[in-house]
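Peer 1: Below you'll find the structures, each written out as structure tokens.
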Structure I
Amino acid sequence: MVERHLRRPAVSEMTGLGRSTIYDLMARDEFPRPIKLTAKAVAWPESAIAAWLKSRTSE
């Protein structure tokens, strides 16, 4: 099965977090880091976001 990759607006919609919060959490190593798609584009593996959400609900 092919892994889907989510751009930042989709990550915000899925998590309910804004852009600044996502990048702040990444700076504190509390949120998955994106992968580079091109020189100017990044995306997050959907499985990484799903795992992060699951870890937040189990706390």
Structure II
Amino acid sequence: MPILTIIIVILVVGVILWLINRYIPMQRTIKSILNAVVIIVLVIWLLRVFGLLDSLQNITV
């Protein structure tokens, strides 16, 4: 996967998260949980892209 694609995905996720945090009224705890979940999913995706988590390729969702 090209590095440009990875950077674009990170930027898009960041902008969407910023828009949700900025314009959708939610409790602070819900926003924190949402931010944590999105960041964890993004980190796991990045680890899979770079091949550091090969064992996750066998898991289907």
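Where a number appears in this text, it was derived from the coordinates with a stated rule and is not lab data. Quick caveat, the model's predicted, so the values are computed rather than measured. Cβ atoms are built from the backbone, for glycine too; each structure is taken alone.
Peer 1: For structures I, II, calculate distance in nm of label points 7 Å out along Cα→Cβ at positions 15 and 31 and state which one comes out highest.
Peer 2: II
Peer 1: Now a separate question. Determine which structure produced the value -14500 for helix-only ellipticity at 222 nm (-39500 (n - 2.57) for each DSSP H run of 4 or more, over all residues; to 500), calculated from the coordinates; the candidates are I, II.
Peer 2: Source structure: I.
Peer 1: Using Kirkwood radius over Cα pairs in Å as the calculated read-out, with 11.8 as its value, let me know the right label among I, II.
Peer 2: I
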